[in-house]
Structure I
Amino acid sequence: MLTGALAVASVLVVLVLWAAAGGPAALLAEGTAILAAARLTGLVAADLLLLQVLAMARVPWLERAWGQDRLARGHRLLGFTSCWLMAGHVVLVAYGYAAPAGTGVLAQLADLVVRYPGMLLAAAGTTLLVLVAALSVRAARRRVRYENWHLLHLYAYLGVGLAVPHQLWNGAHFVTSPAAAAYWWTLWGAAFAALLVFRVGRPLWLSRRHRLTVAEVRREASDVYSVYLAGHRLDRLAARPGQFLTWRLRTGRGWSRAHPFSLSEAPRADRLRFTFRAAGDDGARLAGAAPGTAVLIEGPYGTLTEGRRRGERVLLMAAGIGITPLRALLEGMRYAPGEVTLIYRARSDEELVLRAEIDGIARERGAQVIYLPGPPPTGRVSWLTAELAERFADHEALAHLVPELAGRDVFLCGPPPWMAAARAALRAAGVSARQVHDERFGW
């Protein structure tokens, strides 16, 4: 993956600058090895932290090239790596100064924090970053609502920012080498400029430009709602079927929490729509949005679009609320009659949301739709219903339901375990991994 290659290249630059400043010699010398290792871990940790910021700064060309799901996975890997390196940096610095002085490690660490310029801010920043990393462990994430986790996660930016004075005032490699200074100033500047422009400036500009408001909220099922939005010159937004936006509805308390929802119909010049399953307080708040409510947006994001398509024949596979981007693709994708098949999996007939719209599009465009309502099988994860799973293996059912499967592009959207089972079935049925398109947002 190119993002991984760029991260490696960036770390190599840091290593070269560290070596040019005499790092290897200090690492091999008696009495300076520990502090040399401390500087190295600190420099690499700072580099990866800034790459994290760039990865999730919503830079449009990065989003288009790799998709937000891949960038998020890279961000997660960089985050945990930089956190461990930062912890190593703190321990090595404290021990490197404590050993010659004959003091305790904790006492020496406290002395460094109090006496050295910028160290108190760095300690606060490190604490914030460690807390965010702890909340990002899957076991912890599952106990927190996505909206709250996302809000708490923003404190990582504050943590990164608090480390700046420490590196400026105490970083010997930063202040003594013009090349190192140029590299770090450029990286810091790029990261914070991207953050300000694409996470703050661009969303505010888009929201002001398109002036989105709630036109109508429509109930689709017992706990599923569609929000229709009116706005100005929405064709200039350049949203495509299959993409999502991050929405903030100005409904009162809690409005600042962001909600990433896919477009559930092909975007129009005067209207957008997203459909969501209501859950918790935020679900009720969104479902109760009154007409005229102002909406702030970020996006559009996502690469689950027709741009990934390689051939003429297409299979769309959706489960549950994952139907929303694929319903938009069914409407907006270019295809001739007979070229597109949609498989729609749900736990019951009542959960087949947007069914009337899907049937209308299928009649008009000549698409085939296969509905698979029913409970899942017990004892194993499958993309099938329990009834079909008794008669077919997962890949056999695909071959039975969809002729000429191996030559099709496949677009997937649904819960992560269901998508994993569907991908495995597609591989077993002879579909190349290059023909399977999805975005994985199981946070």
Structure II
Amino acid sequence: HSYSTDVKNVDTLIIGGGVVGCSTAYHLSLARRKSSAERYQRNNNDDSPSIVVIEKDPTYANASSTLSAGGIRQQFSLKENVQMSIYGREFIRKAKDTLFDCEEGTIENDNPIQFHEQGYLFLTSTEEGKLKMLKNNKTQRDAGCDSITILNGQNAIKEKFPWMNCDDLVAASYGESGEGWFDPWALIRGLKNSGERMGVNFLHGMPVGAKRGPSGEVISVDVELYSTKDSTPASLVTFNVNTVVNAAGAFASNVLDLLAGPSSSCQYPLPVRPRKRCIFFFHCAAPYGVPVLAPLTIDPSGVYFRPEGGVDSSTFICGVSPLPDKDFDCMGVKDLSYVDHSLFDEIIWPILFNRVPAFGEIKVKSSWAGLYEYNTVDQNAIIGFHPEITNCLLLNGFSGHGLQQSPATGLAASELIDYGKFLTLDLSAFSFERFMEGGCPIYV
């Protein structure tokens, strides 16, 4: 390549400028600003910023979060997941004051993230499912979430949601507040802009090589930076680093392989694969349809739906995970150009119609596909340093929960980087060591 080369020193290099990478940069900058400690510039002998974020798609056109349903819930079976989403809930509620410089007087400015606290509604048609809901509800309450109600029996569910067919239902778990959905792009924009104001440098590019030291740590990362005019390679910068953060989402395994180096591989690879999830946007013509304030509803089959649009729009989005034997790895973002419409025709629509009679009169208006960073072992987050690449912090494998858990992940990452331990939330259950000999994956 006939482009320029340069060498820069940086304390923390974050690979991946999606919502997790932006949250990490934001929380790390905020913590360092509050402490005013000069030690965070310990590797800088020039005017380089202490935090650099590398993102290959600054438009976020193919970002997992911006193509998601934008949900947030506290209804989890694991205490740590509940706690992370409680932090995320409060962070989003306070975003007007912490991330945005809003003027009073408009709905948009009062709620810049567009957080719709309309709840999550999980349905079950078995006694076993009901017992699991009751057990999870205790976990949720013990973790500090007291806004989730168990609706016991068909009558209780029907009274609350008269538009729903409840004939086969045994119980439901309903989060009446603190759950719902929000605008992913608004959260990314708020985190990124706030980070930039605190000195974070966001660069358009991607890593192409790395050098490791005698103890396995990453010494430097070669990054190909792109032209702002036509996104062609413009320069190659070698960043000498103290810490590397892998926040590369669905392609985090590729990044870890690159950091390991061309002549070596990790004994313990990252169990994260890129998968595809399809979302369908439809209109319901029935005059007796689902109210606009309905919660995000998850059928016992796994099919979900929620309102999307204005008060009088009668529009919704829906989706479901593909069957395991059809849940293939993606080769790249080009796979997102194909939406599996048979998923809607053969699986989603019959279930929607059975659950909500009004959904017998619907028409799909549009659809799209997004990437999903799938943890192939236990479908939970991986938060911690890699045991072989000792200064590589992994923030990966969220399996559909990355958006809602990004605020807490950024906070946890900032503590691990600067203090080497969790201070606010103990997320040690998500450490990489659970995948090693003697480790204990999370099966809850």
Structure III
Amino acid sequence: MQEIKVAVVSLGCAKNLVDSETMLGLLNEDGFTLTTDPEKAHVIIINTCGFIDAAKEESIAKILEMAAYKEKNCRLLLAAGCMAQRFADELLDELPEVDGLFGTNDVHGAAVAIRRGLAGEKVSFTQGEFAGSDDAPRLLSTPSHTAYLKIAEGCDNRCTYCAIPAIRGPYQSRDGQAVVSEAQSLAAGGVKELNLIAQDITLYGTDRTGKAQLPKLLGELAAIDGVHWIRLLYAYPERLDQRIIEAVAREEKVCKYLDLPLQHGSDKILRRMGRKTTADKILKLIETLRREVPGIVLRSSFIAGFPGEGEEEFGEMLAFLKEAQLDRVGFFAYSREEGTPAAAYSNQVPAEVKEERVRRAVALQSAISEKKQQQLVGKTVTAMVDGSSAQDPSILLARSYMQAPEVDGYIRIQNSDKKAQKGGLLPVTITGFDGYDLLA
């Protein structure tokens, strides 16, 4: 059999990255040769994102960029992932560069798509006909000491701005033993940090047992030898109950860190978003978290310019941010997503107003975050080593429990003479900060 080299380009969120790693594991098991160099690849798969306009534009740009390699070795260009799932017909009709596609429910069909595509068929798998087992192999593309652990697929929250339920379907928790087994395998391979992801981790287990199983899962993961840190990402505040809070406080390996997608601080806008909470309830939850989990770091995301957001509602969001004093926040201009209820709302906010409000919110939160960075100066923290800086090998890059990979910056250890392997833990004293990076 002729050697077929395959390159997988992953775009979008960590959940998409896990899908890409599963593709890589399956293709490797199926005898394909993997490469990170698209110039050498006979087949290129772009695992697309279709969440908001900017992500869709990035996906199309990447498809066109990769299409240039068809003038060299590439014989097959496949689109996969969220955008392929959501806009399959449009992609095939409007981008002739794409030779076929498969969606989020057909990750396990990658090998079939390649073989049929190379045989001349224009494949389109979006119906879940290649749903696979819960213990599929993965090849990590993250540093060897840290990995994402997906505990569920899909979403039932039905926020009015979000297309995820239409793309990835209803919420489906993974089997608990399958999650634990995968975590054990990752730990055996050298992973020290597990970053738990789902569209909403607080819902985990409710679709299987009628009761949230996240606290039980955290206890089982914490018992795995070799795992140092367990980090919780994407925890919706509406269902962050006392049992989960107590588990975060109790389990030493669980980082005192939560990513809470709050989205707004105006009750009117929260209702229009379909969120089942209020600004006051969120503030009380934040107060509870800080009281019961001392030192907890809270990250969030907010949307500016949602339909119906006037200066009054935006002012309420700014007032909320001032009171909440969150550690880190990402801000996004509202994206009008086709097929979502909010896309049909009246009082859409002009693009220039949305962007101006994002800038104002960023300026406010930057001052809050800078003050929190300043409060860390002089403190000694335990840090996990990620490696040396590519720009300056004398600088060691590390993270504390306060910093999730890829989004929260590093601790830059200057002129380090510390001998530390990737994934190793060491004490560092914070001497300053530079933007979102801490210095030691």
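Here are some notes:
- Identity of the structure behind 68, 49, 49 (criterion: Cα extents along the principal axes in Å, calculated), options I, II, III: II
- At a computed -10500 (helix-only ellipticity at 222 nm (-39500 (n - 2.57) for each DSSP H run of 4 or more, over all residues; to 500)), which of I, II, III: III
- Source structure (of I, II, III) for distance in nm of label points 7 Å out along Cα→Cβ at positions 341 and 413, computed value 3.8: II
Values quoted throughout were computed directly from the atomic coordinates according to the rules given, and no laboratory measurement underlies them. Please read these numbers as outputs of a predicted model, since none were measured by experiment. Cβ atoms are built from the backbone, for glycine too; each structure is taken alone.
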